[in-house]
Structure I
Amino acid sequence: MIEQEQVEHGKKKIAWAMAHMPLLAQLRHEFAEERPLAGHRVGMSIHLEAKTACLALLLRTAGAELVVTGSNPLSTQDDVAEALSAEGIAVYAKHGASETEYFDDLRRVLATEPDLILDDGGDLVNLLHNEIDLEIRGGCEETTTGVHRLRILERNGELRFPMYAVNDAKMKYLFDNRYGTGQSVWDGIMRSTNLLIAGKNVLVAGYGWCGRGIAMRARGLGARVLVCEVDPVRAVEAVMDGFSLGPMEKMIEQADFLITATGCRDVVTEGAFARAKDGLVMANAGHFDVEIDKLVLSTLATEQTDVRDGIRQFKLGDGRQLYLLGDGRLVNLVLGDGHPVEIMDISFALQALTICKIVNSDRLPPAVYAVPDEIDERVARMKLAALGVGIDSLTNEQQTYLGLPVA
């Protein structure tokens with residue numbers, strides 16, 4: 001596809017997403033008048049596809065100068081990147097970038113000296129702490145993994161600027177992590193494999209909000225769901241939600257599909273591979289490609305073959321064949337389009353309002369901050385209005401009974 005065709009194709013994808021993002025449309029109208037980010041430069045590291053392009057365009061409408069790169073070399077959609085560049089936004093990203101190219105692009109973003117950061121996974125913030133010293137006003141982190149990395153910096157007394165844990169906002173994790181991941185992971189798996197899910201055994205490693213969503217959707221597709229978990233409370237939840245629970249090396253013997261969603265490394269390794277059922281299809285829904293041990297799998301394999309776009313077959317010495325989707329990277333973005341548009345409309349409304357909160361407030365000391373309740377509630381009410389749904393309100397007497405201030 002020649003460059004202009006790519007631009008037009010990317011613009012169509014962005015326009016489709018934008019037409020189904022009513023919360024961002026409302027904010028776009030407000031920001032065009034108020035321009036709350038005028039005079040600020042935002043450095044974005046994010047999965048670069050149509051919905052994130054809508055967020056970038058919204059922030060520009062708010063007056064910000066934008067510099068954008070990807071947060072995963074296999075999730076960048078080149079047509080969207082070209083379309084965003086054609087809109088005058090600086091983009092440093094390409095699909096399939098090597099590790100060196102990927103980090104060079106992150107450095108190019110930081111070389112423009114942004115004062116606000118919008119990160120997805122923590123690589124941009126990590127570079128700011130290990131290589132590059134900039135005066136950062138503050139930023140937002142979108143993911144579970146990224147927030148975990150921030151909390152390590154905070155705990156070690158190393159965090160240099162304030163960061164909001166957008167991932168931990170209720171309007172994010174209850175919807176994006178659960179309903180977004182739940183649908184988009186299966187979209188990526190089914191689109192790439194064309195295999196039936198009904199009647200199969202699906203093993204979900206990790207029963208956080210993402211794992212819950214994946215398990216819920218697997219059951220809806222007719223699968224029998226198995227769960228592995230290290231947290232005893234979440235393990236009890238999985239059992240009471242009606243799923244079979246057990247350790248990885250036992251449960252993998254039954255699994256036809258395995259999806260990791262833990263945010264940790266070495267979840268599926270040699271002991272599990274040794275017991276895996278012939279024909280097992282493996283996918284990862286965690287941010288980094290460290291949950292399924294690709295190095296060990298490659299060592300165990302006597303033969304490797306790319307049998308379908310995004311699917312690699314590993315033939316083991318005993319004749320068993322295991323399949324890895326998307327090179328063990330985020331299957332919903334590497335082999336799909338990521339979360340549904342309406343889900344990211346919610347998450348990106350949170351991101352945009354939180355970025356504006358940073359510049360409209362007094363400077364904060366370095367720490368990881370919760371998204372203010374008023375932003376969470378505003379986004380919830382915006383979503384209800386977009387759905388055309390009304391809710392009840394407490395009476396003055398009820399507010400008094402509950403010990404709440406009466407307006």
Structure II
Amino acid sequence: MRTAGRTAGAEAGERRIDWAARHMPVLRAIGARFAAERPLAGLRIAACLHVTAETAVLMGALRAGGAEIALAASNPLSTQDDVAAALAEHGITVHARAGVDRDTYYRHIHRALDVEPDLVLDDGCDLVNTLHTERTELLDRVTGGCEETTTGVIRLRRMAAEGALRFPVVAVNDTRVKRMFDNRYGTGQSTLDGVMRATNALLAGRTVVVAGFGYCGRGVAERARGLGARVIVTEIDPVKALDASLQGYEVRPMAEAAAEGDVFVTVTGNRDVIHAEHFAAMKDGAILANAGHFDVEIDVRALGEIAVAVNPGVRPNTDEYVLPDGRRLLLLAEGRLVNLTAAEGHPAAVMDMSFAAQALAVAWLARERAGLAPGVYDVPEEIDAEVARLKLDAAGVRIDTLTPEQEDYLRSWRIGS
């Protein structure tokens with residue numbers, strides 16, 4: 001919320017934002033360019049994103065480009081209140097507070113939409129869904145949007161397939177930069193960071209079960225194996241299961257893996273991936289964590305119904321469920337995103353690339369939206385390549401370039417030409 005005067009919380013948030021910005025040179029460069037070019041002048045943006053220091057750097061770049069911004073949280077447990085206070089002092093309307101209930105969460109989304117946006121930014125599709133179901137009076141004004149996460153893109157593609165989506169949305173999640181680095185390296189590191197902060201568990205020598213072997217699941221599996229864990233992967237996609245098997249992971253159905261796992265991490269985007277049948281087979285002390293966007297992958301309701309006692313907060317972000325036979329299962333972060341609830345989310349250096357692509361996609365959308373029909377659009381390839389080039393430049397990494405002869409060779413189909 002907007003605050004009057006300088007507060008201790010805002011000062012702490014400012015320090016947190018400054019620290020993140022140090023590790024986000026690409027987004028800083030884009031912000032400087034936006035300040036000169038003003039590609040978003042006169043536009044109102046409603047955003048529903050994780051309110052973190054890294055998001056604050058993105059908001060600063062968009063505001064430098066001339067946008068008026070109203071920001072709501074895409075997850076109440078990930079909100080950094082000091083960052084929200086700092087953003088409010090920089091002219092960005094913030095509707096977010098850590099730990100709010102479901103009704104307040106959606107009330108904040110409605111307040112962000114009250115700005116009557118031209119463009120929307122979403123992380124999980126809750127804001128776009130609210131627009132299409134409860135705030136339909138605003139749809140004629142909204143001319144485009146961006147979606148940041150896998151779960152949100154899945155929902156948007158279903159809306160588009162059913163003819164329900166009313167404006168063009170750019171699938172920022174589907175860029176190569178986002179999938180290869182944010183989803184794989186960011187999710188891999190931050191998820192296990194959350195597990196270890198919440199439990200202080202040693203992963204070496206223990207069995208980690210990773211549900212889902214998309215980019216995020218690969219990252220979690222790689223990091224867990226790197227820490228000395230035995231890793232079991234569960235999958236429904238035969239190609240991804242084969243990939244996991246050829247990379248040396250054990251691949252099992254969850255019904256079999258449930259009895260062997262010490263730590264379970266869900267990264268599928270689907271519901272009830274771990275449910276009552278699996279709880280019944282788990283070891284005493286098994287740790288349950290979710291790295292998917294919504295808190296539906298672990299059937300928390302069924303776990304509560306099975307348990308004879310619940311001991312909340314046995315450690316920060318760790319609740320203990322006692323089963324009738326005395327076994328104890330440890331649920332992290334209430335089944336919500338463990339990396340943003342029990343830890344700080346992806347490292348700023350990773351979010352630098354994702355949010356740089358987001359910022360450039362917003363500018364592209366502002367320029368091209370009049371000619372775009374409703375639907376889900378890929379980020380233009382040149383934006384993906386530009387972000388990668390800028391990141392390499394910032395890291396001092398140089399790469400080769402094609403000679404004119406090599407370019408001619410690649411363009412030709414004639415033998416010997």
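Rank structures I, II by distance in nm of label points 7 Å out along Cα→Cβ at positions 102 and 350 and report only the one at the top, that is, the highest.
Across I, II, distance in nm of label points 7 Å out along Cα→Cβ at positions 102 and 350 peaks for II.
State the single structure among I, II that was used to calculate mean count of other Cβ atoms within 10 Å over residues 230-237, giving 21.0.
Of the structures listed, the value fits II.
When FRET efficiency 1/(1 + (r/R0)^6) of positions 318 and 334 (r between Cβ atoms, R0 = 25 Å, to 0.05) is calculated for each of the structures I, II, which structure yields the highest value?
When FRET efficiency 1/(1 + (r/R0)^6) of positions 318 and 334 (r between Cβ atoms, R0 = 25 Å, to 0.05) is computed for each of I, II, structure II gives the biggest number.
Here Cα Rg over 2.2 N^0.38 Å, for residues 206-381 alone has been calculated and equals 1.20, so which of I, II was it run on? Before the final figure, lay out each step's value.
Working: I: 1.24; II: 1.20.
Label of the originating structure: II.
Ranked by distance in nm of label points 7 Å out along Cα→Cβ at positions 118 and 286, which of I, II sits at the highest value?
The structure with the largest value is II.
By the measure mean projected area of the Cα convex hull in nm², tell me the structure among I, II with the highest figure.
Details: I: 22.1; II: 23.5.
The structure with the largest value is II.
Bear in mind these aren't lab numbers, they're just calculated from the coordinates by the rules spelled out. If you're wondering where the values come from, they're calculated on a predicted model, not measured in any experiment. Cβ atoms are built from the backbone, for glycine too; each structure is taken alone.
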